[in-house]
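Bear in mind these aren't lab numbers, they're just calculated from the coordinates by the rules spelled out. These numbers were taken from a predicted model, which means no experiment stands behind them. Cβ atoms are built from the backbone, for glycine too; each structure is taken alone.
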Structure P
Amino acid sequence: MKKIVAVTSCPTGIAHTYMASESLEEAAKKMDLKMKVETQGSVGVENELNDQDIKEADAVIIAADTNVSKERFAGKPIVEVAVADAIDDAEALINQALEKAEKGEKTELENNLQSQVSDEKQKRKEKRSGPYKHLMTGVSFMLPFVVAGGLAIALSFVFGINAAEQEGSLAAALSQIGGGAAFALMVPVLAGYISFSIADRPGIAPGMIGGMLASSIGAGFLGGIIAGFLAGYLTQWLKNTIKLPENLQGLMPVLVLPFLSSLIVGLLMIYLIGPPVEGIMNGLESWLNGMTGTNAVLLGLILGAMMAFDMGGPVNKAAYTFGVGLLGSEIYGPMAAIMAAGMTPPLGLALATTLFKNRFTRQEIEAGKPAWFMGISFITEGAIPFAAADPIRVIPSIMTGSAVTGALSMLFGVGLKAPHGGIFVLPIPNVVTNLGFYALSIIAGTIVTALMLRILKPKLAE
């Protein structure tokens, strides 16, 4: 029996979402097909499609007027229509999906380094669960604000380090876009989407309000993380606890849950949680600003090793989130060490495959060529295929190189005001302090990584 999976979603998430779902299910029953429909409504995702459902499906129907992620359906024939189309003529829609399945219109992934990296990212995403999953959801939504804001601020420095202080100038406008708008939204977005990951749409408003309060009272990104989890779990508990009559259920996601949760989270942030977290953040900032010598080297070494340890996994993301969070406090040293250390693993492997070809397979040598580009672009995941093939030798090698890079960056007092972009942001004036030493740190770590691979990896049999 043929099986089709579907996702339905309308802007309000109340009526059409469920009407489309019902229409598809009834049509499938008439046509003697298996059908499972995931609804993304105002109360969140219901009847969620799992990996097995998608694997068994012959085709996918997305009937939505909102953005529905298609990553999990890679390789499956997909029919995308407006939600009204599923309500009006579900049978025609199902026939269209079956035709696509018969023609075999599937997306085939290319067998190259980039596709291996994408596959690994997807596998990691699927394995995420619990608090880590929620935190990473918040971080992923926050990153575009951080990157756009950081680059806007970086461009303002082209006109001079103090040019943004001149009111009405282009530099001041760029600084306002980056610091006044994008960075101001950073913590609220982080908190809002942590809460969203836990409680779906009803969690967004209390999460963002809690994050905005954390930002305004000086609790920073740490306060935002706490606000996000508090809002999410509180909203979810309220959703499960409060029972309204069926004819009033539509008020829950748009009125009852956001209002009650925002009120409780806001009061807790202002009177109970905010003040001690503000003290912690102030202490952290003072310690980091005063850090020199051995302490700075040790921090850089730890952050560098973390960036290489799992190449985009939880440990890597923890280090990156730490550096990004400090940008809002105008602490730029850790971010420099983190980005440099994240560039080093692919660069070191690319260099090793160039210099020591007798220690790598032909496929690995070919993969080393795009690894150069991934390295200079700050895509640490470019090292994943090499590490997966030989983790015992590759991971210690790249961790050593990245630790050296991070330690040197902190020792030389390098600061980086842009949170992403690899070498492409380095030529922007005043974005990097001590640019020459920064380049030296990256080069040194790359060479150390390559030499470690030369020492640890044996020659391949002829």
Structure Q
Amino acid sequence: MQVLVCAVGGWLGQGPGCAAERLPNIVLIFTDDQGYADVGVFGARGFTTPNLDRLAAEGIRFSDFHVAQAVCSASRAALLTGCYPNRVGIHGALGPASRIGLHPDEVTLAELVQQKGYATGMVGKWHLGRPSQFLPVRQGFDEYFGLPYSNDMWPYHPEAKPGTYPPLPLIEGDRVINEAVTPEDQTQLTTWYTERAVKFIERNKHQPFFLYVAHSMPHVPLYVSDKFKGKAPQGRYGDVIMEIDWSVGQILEALRTHGLDQETLVLFTSDNGPWLSYGNHAGSARPLREGKGTAWEGGTRVPFLARWPGKIRPGSVCREPAMTIDLFPTIAGLIGAELPRHRIDGLDIWPLLRGDPDAKSPHAAYFMYYAQNELQAVRSGPWKLVLPHAYRTLAGSPGGQDGIPAKYETARVTAPELYDLAREAEERANLAAQHPDVVRRLEALAEQCRRDLGDALTQQTGTGARQPGRITER
């Protein structure tokens, strides 16, 4: 299937009679544990992000953009497949010894764009299965350089018992090129990823390409190169974000150098909110409630920026809800790729992405899961229904210091709570008693979702969930 595209009033349109254009390059930058307020245009304090702010000025900023689950592996599964992570059997954060990964029958963004002849490359953190049968080069990427999982899953972890984690490997393709990443190596990760990304752009400048840059930072332990060490008044966390911002600038410069600005869609977001227990080594979700590892807004709502000169209206702000699962079908629509035959959960949000002022979310609802398949919240329009569940919180106490986390407490939602996020995103004013009709409507949506994907909290098994891949290697 070929998509015909043309300029309509200076912006990308679709329809008969248009001339076919070159397919766009796609650069997707995904950081780790960067909070909602950790970008200048989202209210960052104590450090600057001029290149990210430039993305917003030259493109669009989403103020209500979400991950499908506020934890590493699950979030990445959703991003790359367009599915809720529990639909593809991925929960939580897979450890080095995990015997599962993304199933080979799932279609990743890389495999999607390969339909149209794209070159595909990835640098950074994978975290969708360590065994070689699950690595990026087996999931549609022509090349890969990075870590197979989080950078704290290594022998130097201050909170883990000795022997908990094996040496942390650095991988190229499906081959280990450094069997034991050191602290000094970690200071170079952002630089190495950036250099590889720039070289990938240069090598593939004459054909459409998809580049996925999944930074290991600012996940703890925080490491930064000498060129940014001590630069941010906020401290080490600010240094790390400023180096990520530099990386974005290097990628934008590479696109400009090779004359690819007008032909490239650049997307930037984070895998979940900040890991608040790490205190001064964590980011901020201000003014949102809680952070990583929860279904509250501070856990799932993340900064999102997109830029495509001539196609996305510069300086736009989208206030409609959207989610990482929507990028997969949106990209498919832009390049004319066929969607998988199996079910996905995302919907095409191109009208939102290009900055149409009257565009609305195509979703009747989004569903927020966490832990081992617990349905914890439902979002529909401005309304969010938080369902009974237990969650972790610092309960107002400060986080840890210098890489040592504070202890979480356990809090509970004992009855459904309703929040109007259009009026206040802080989730403080529970309106369930005032709007029982809205509660009933969202509870009905939740029940439909339980029948499809299941819910451990109500002990329901869904009929629409698929199995992860399981190790076959010896």
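Which one of P, Q has distance in nm of label points 7 Å out along Cα→Cβ at positions 36 and 140, as calculated from the coordinates, equal to 2.0? This value belongs to structure P.
To which of P, Q does the computed value 25.5 (mean count of other Cβ atoms within 10 Å over residues 196-203) belong? Answer for the origin of the read-out: P. The greatest value of distance in nm of label points 7 Å out along Cα→Cβ at positions 252 and 404 among structures P, Q is that of P. Given a value of 23 for relative contact order in percent (Cα under 8 Å, 6 or more apart), point me to the structure among P, Q it was derived from. Only structure Q yields this read-out. If helix-only ellipticity at 222 nm (-39500 (n - 2.57) for each DSSP H run of 4 or more, over all residues; to 500) is calculated from each of P, Q, which structure is the one that comes out at -20500? Label of the source structure: P. Ranked on mean count of other Cβ atoms within 10 Å over residues 60-67, which label among P, Q comes first with the largest value? Largest one: structure Q.
For which of the structures P, Q does the calculation of P(r) over Cα pairs in 20 Å bins from 0, in percent return 25, 61, 14, 0? Value 25, 61, 14, 0 for P(r) over Cα pairs in 20 Å bins from 0, in percent corresponds to Q out of P, Q.
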